[in-house]
Structure I
Amino acid sequence: MTTTDQHSGPGSPFAAAVNRSITVDGSAFAYRDIGPQGGVPLVLLNHWGAVLDHFDPRLVDGLARTRRVIATDYRGIGASAGTAPTTVAEMADDALRVMHALGLEQVDLLGFSLGGFVAQEIALKAPERVRKLILTGTGPAGGAGIERVWSVAWPLMLKGLLTLRDPKFYLFFTPTAQGRQAATAFLQRLKERKRQRDKGPTPRAFLRQLRAIGAWGRQAPQDLGRLRMPTLIANGDSDIMVPTANSIELAKRIAHSQLIIYEDAGHGGIFQYHADFVAKAQAFLDA
């Protein structure tokens, strides 16, 4: 196990955070680490095809005002080496190994979309390692519509290509005036980092992660009643990628959970309402 660079410090915004790497079992994993030291760190797990520069800097900076926040790249994605896993379980195992290598005995987890699948898997595999859980834009194994994500995504990805827009403009936000305004603002924020940006996902890694999502959607339901840590669940009311009904289902099946549903918001509801979500997430983590 080897590491490079040091902690960015409490004053470093995410857009200027140092790129770091830790080698676990021969593979280098990329991550960024900001906010004050001490306390239980918050580990962020991102969406399908996402690299470090796809974390919303407003969300990360807001959370890092009061706690250490660590954002990671999955194996085979961005600056992380190796081959992207084709199962959520493998991604969870990788995350647990990275947490161990970083000396993180216990963490809070925030998983968005695919990251929410991974966060659930981690919490079920190693509940003693997870103090609190935040699940956003996500759903349970075998959840409604999850295995059909490609049939939803590819027409809008093609539309993005034809209209010269990032597909997230269509996939993460509603087609209303408010949704389009939020989409434009979010995509501009993702461009704030100007130097030492992460590498985008390769087509192969993108497709391997899609296989993992499909397998999660076809998987038998898990016993989420085993999760005893406090859990915050958030989504928009019009999520087309991981249908909103899945967030409601998570709240029913996880005993110690709170549910936030944002109006006129899609998959990226936590980005559209980032200020409100950060305030609610901070209150939840501090309680």
Structure II
Amino acid sequence: MYCKGQLGELQRDLPLLKRAGLGLAAISYDSRAALRDFALRKGIVFPLLSDHESDVIRAYGVADRRYHKGAQLDVDSSGEVPVYGLAYASVFVLNPNGTVRWRFVSEHEEVRLTVSSILQRSLGQLANQSRTPLESGWIQVEITASDTSAGMGTSLTIGVELRIPRGWHIYGPQAGGDYRGIAWRMDSSQCSIVSDTEYPEPSWEQPAFADAKLPVYEGNIRLTREFVIRPMISDTRTAADRFRKACLDSDSRFPASGSLAFQACTDRECSPPQSVPLRWTFAFTPPDRERVPIELWRAFEH
């Protein structure tokens, strides 16, 4: 249940799904004629299923509750598009017996998961993850991303991985007082939405010099965050140009930045606190402005 403009991105990564043992089908409330036109224009090879009365969409509980019968949305200069029966952006991963193994439903307009992010969240598979080592001294730090390209409304998974030498540890974010717990901060931006950090569960140990147990990480650890490029509902050229000027760098790439602060210690000593700059850049996928011919737009049968 994705907008048609982003199905081309799903098809691009179809081999990732196949390697994970999954197939792909898309459901929308569009007519068969509209879906046929789109599939031919975009070369879509997986099934596009027409749920013209939104029966399946409602059965799965993902019909957009904002739109009443007869509702229309002015999305661009070509006119108003019927939206009653429109589905929220949704992903369902099914078991072979047809039961739902995992689901994602976004009530935020135009927010979509990539294939890599779907596999990572539903199956725990790092399908197409990019890695970039950073200059961070003797504690090895790498930044990761589920994808290398993204468009408006894309939801990615970004991460930070640390390799801690034997005999050393880093305190978890729960550490207080004089103990410097690890902290991943992202720079604020009007162009993206970033979730809170998902930290692994630390072990709780009490060093000889401490009065209580402390949260400790040893070995290799991985931190993750959901990273969403803000959607642009108005698909006009003016809005797209404003987005480019405000959100893309001089190479027309989408940047994101932050910092990772931590302090590494042994049972006897601690190194000076560190702050490692973090920076991701994503190739930008522009929005698909080509729409289904007006004569194939959805006709209401309700």
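Which one of I, II has helix-only ellipticity at 222 nm (-39500 (n - 2.57) for each DSSP H run of 4 or more, over all residues; to 500), as calculated from the coordinates, equal to -11500? Before the final figure, lay out each step's value.
On the way: I: -11500; II: -4500.
The value was obtained from structure I.
I, II: which one has relative contact order in percent (Cα under 8 Å, 6 or more apart), as calculated, at 17?
Source structure for this number: II.
Please state which of the structures I, II yields -0.87, -1.08 when log10 I(q)/I(0) by the Debye sum over Cα atoms at q = 0.12, 0.14 Å⁻¹ is computed from it.
Working: I: -0.69, -0.98; II: -0.87, -1.08.
Checking each candidate, the match is II.
In terms of distance in nm of label points 7 Å out along Cα→Cβ at positions 153 and 193, which of structures I, II is highest?
On the way: I: 2.0; II: 1.3.
Checked I, II; max of distance in nm of label points 7 Å out along Cα→Cβ at positions 153 and 193 sits with I.
With distance in nm of label points 7 Å out along Cα→Cβ at positions 33 and 137 as the yardstick, tell me which of I, II scores highest.
Values: I: 2.7; II: 6.8.
Top value of distance in nm of label points 7 Å out along Cα→Cβ at positions 33 and 137 goes to structure II.
Quick check for you: by mean count of other Cβ atoms within 10 Å over residues 65-72, which of I, II is greatest? Intermediate values should be presented prior to the final figure.
Working: I: 21.4; II: 11.6.
By mean count of other Cβ atoms within 10 Å over residues 65-72, the leading structure of I, II is I.
None of the figures in this text is laboratory data; all of them are computed from the coordinates on show. Note that the structure is a prediction, hence the values are computed from the model and not measured. Cβ atoms are built from the backbone, for glycine too; each structure is taken alone.
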